[in-house]
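What follows is calculated from the coordinates using simple rules that are stated; it is not laboratory data. Just so it is clear, the structure is predicted and the values come from calculations on it, not from any experiment. Cβ atoms are built from the backbone, for glycine too; each structure is taken alone.
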Structure P
Amino acid sequence: MAAGDANNTEDDAEFMNIYEIAKKAGVSIATVSRVINNRPNVKPETREKVEAVLKEYKYTPNAIARSLVKKATSTIGVLTSDVRDSYYASAIYTIEQKFREYGYNVILCNTGLEVQNKREYMKIMLQKKVDGIILVGSVFREKSDNRHIYDAALHVPLVMLNGSLDGNNIFSIVCDDETGIYKAVELLYSRGHREMVYLYDVDSFSGMAKIRGFERGMKDMGLTLNSGSIIKVSPGIMGGYEGVEILDRKGIRYTAVLTSEDIIAAGVLNKLKETGKEVPRDVAVIGYNNSQVSLCTAPELSTVDNKVEKMAVGAVRILYDVLEGKDVQPKMMVTPDLVVRGSC
């Protein structure tokens with residue numbers, strides 16, 4: 001190595017931060033923190049690898065400690081697919097307010113559902129030198145290729161709200177959506193319903209968990225599942241109209257309708273009224289999210305409260321603790337509750 005190259009290495013080391021050290025060592029920043037603070041729960045070979053990188057770049061424990069608490073930009077990147085969605089809007093509002101209490105600013109991007117747009121916005125966040133990223137919604141976990149998430153986690157800690165991936169520097173807080181729908185099936189069964197159908201709109205991480213909950217609930221209650229029991233519909237209120245039309249057109253018998261979103265359930269209620277069916281006498285309806293929509297229907301909508309604000313606060317706390325160099329569990333689970341109102 002030429003003298004000039006050696007000088008450049010020393011200069012680069014002066015400006016390296018904990019994220020870059022973690023990237024060089026191929027570990028999470030939490031692992032780097034544990035090594036420099038001589039904490040347990042680090043494999044000997046991992047500890048040696050991290051210590052070798054620290055030695056190579058002439059970092060001292062004090063220098064690393066300063067990099068842990070020094071905020072490069074005091075900015076957090078938040079990505080969501082559609083801020084108009086009430087679920088996402090509630091989460092984002094809570095995230096922004098909590099981070100302001102910690103002295104951080106928040107940059108928000110609406111990515112839509114296209115994978116390429118998600119990747120581009122992720123790059124923009126990294127170019128803005130954000131200190132960490134929160135992905136709001138299960139739609140950010142792709143079915144096959146999640147390289148852009150893994151790549152981003154090499155540079156900054158990343159928290160998935162209601163989504164999950166295994167990987168270094170990736171953390172998640174999720175609602176147990178499978179249990180949420182299962183509880184709804186149990187409730188309807190206890191009230192005498194034996195012919196239930198489930199309407200959903202997206203095949204996301206959360207969406208598939210809800211389907212599993214419906215299938216498991218029907219099986220455990222000894223009820224029949226057939227091709228008409230689970231129907232995919234369009235997003236939004238028109239999805240509810242569409243679902244009822246499909247059920248009636250195909251002659252599918254049902255006394256209860258469960259939906260993946262409150263807004264779909266609102267459409268179901270409106271369409272049932274058009275067809276002359278009374279809720280809950282003729283058909284019971286249960287939504288999901290416990291959004292403001294559930295209080296604006298007639299009758300008021302029974303729903304599953306997936307604790308969006310609790311998850312948002314949890315996501316903030318996870319990311320903040322990681323940035324502070326604290327030990328953080330990679331995954332947290334929130335248990336949903338049933339909210340029973342007039343529609344069932």
Structure Q
Amino acid sequence: MTGASVLFIGGSGVISAACVREAVQQGFDVHVVNRGKTDARPLPETVTRLQADSTDRDALAAAVGDRVWDVVVNWIAFTPEQVQADIDLFAGRARQYIFISSASAYQTPPTHLPITESTPLKNPYWEYSRNKIACEDLLMGAYREQDFPVTIVRPSHTYDETRLPFTGGWTVIDRMRKGKPIVIAGDGSSLWTITHARDFAVGFTGLLDRADAIGEAVHITGDEAPTWDRIAAELAVAAGVGDQLRIVHVPTDAIVAADPEWGAGLIGDKTNSSVFDNTKIRRYVPGFTARTTYRQGAREVLAWFEAHPEEQRVDERLDALMDELADRYAPSGAGEGAR
């Protein structure tokens with residue numbers, strides 16, 4: 001039992017909630033500061049809850065007081081301005097500060113696979129990723145010049161039972177069940193590493209209170225990298241319509257033209273094959289491995305949505321756009337593919 005104190009800024013999200021649970025299980029003294037407005041992922045009873053809106057820096061400073069922490073983890077910092085505010089607040093008051101970056105910050109598309117931590121950071125396509133790179137640059141400068149004790153963690157696509165991997169979420173399952181084709185960018189053959197949050201949490205917790213991780217960047221992913229067509233097939237089987245799955249492959253450029261927001265996440269992330277070398281996290285956490293296959297995960301996701309019918313929301317605008325794209329790009333002779 002470690003007993004080291006950990007402050008999570010944010011702690012009820014897909015990844016962070018799993019990490020809170022794992023940290024508690026491993027004996028850390030866990031504090032979570034958030035707005036206290038969600039019970040979607042209840043925190044363990046032993047967690048000390050501090051209520052504040054982290055975007056209100058005065059409220060955050062008041063909530064954390066003058067305590068010195070062994071580890072501070074910020075799950076909800078996305079811009080250099082937010083990171084600089086953390087440096088100002090926690091310099092000299094945290095023995096380790098963990099910044100949650102993103103594997104989408106890596107060179108996109110990558111020139112070499114598998115991706116390692118030494119792969120260059122460059123993503124000209126997605127503002128989210130560019131901001132994460134800028135945050136990393138600022139933090140590493142603070143480490144070099146001020147001895148700010150940063151560790152950078154880069155998740156790739158990480159999910160729990162409440163998250164579907166496709167843009168539109170439940171809209172895609174609804175289309176499957178109605179016999180309508182789903183839209184997949186490109187030819188569906190790009191490889192996509194997808195990791196369950198509870199597996200990520202084991203690797204992540206192994207980095208807490210580690211002096212030898214300061215000044216380092218580490219990605220934490222599984223080794224399973226199914227194609228997007230296979231991801232769709234696993235979901236269709238879990239949804240009970242595996243024999244009815246219909247896929248229309250649509251050029252990414254066409255999706256970008258039809259919906260720039262959807263397209264940005266594709267060209268900046270999902271349409272590029274992403275396979276990772278996990279040697280570094282295994283060096284810190286010997287034996288770390290992702291134990292949840294996506295086949296198992298897909299069943300858990302569908303079971304959760306069946307138990308929460310209020311979350312089965314269809315995005316009508318996106319559904320109509322998928323109809324249009326599917327009709328336009330359905331193979332010759334397929335007829336009115338989306339109707």
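If mean count of other Cβ atoms within 10 Å over residues 206-213 is computed to be 17.1, which of P, Q is the source? Checking each candidate, the match is Q. Here distance in nm of label points 7 Å out along Cα→Cβ at positions 142 and 310 was derived from just one of the structures P, Q, and that gives 3.3; the source is P.
When mean projected area of the Cα convex hull in nm² is calculated, the result is 17.2; to which of the structures P, Q does this value belong? The read-out was computed on structure Q.
Comparing distance in nm of label points 7 Å out along Cα→Cβ at positions 78 and 126 across structures P, Q, the highest value is found for P.
Out of P, Q, which one gives -11000 for helix-only ellipticity at 222 nm (-39500 (n - 2.57) for each DSSP H run of 4 or more, over all residues; to 500) as computed from the coordinates? This value belongs to structure Q.
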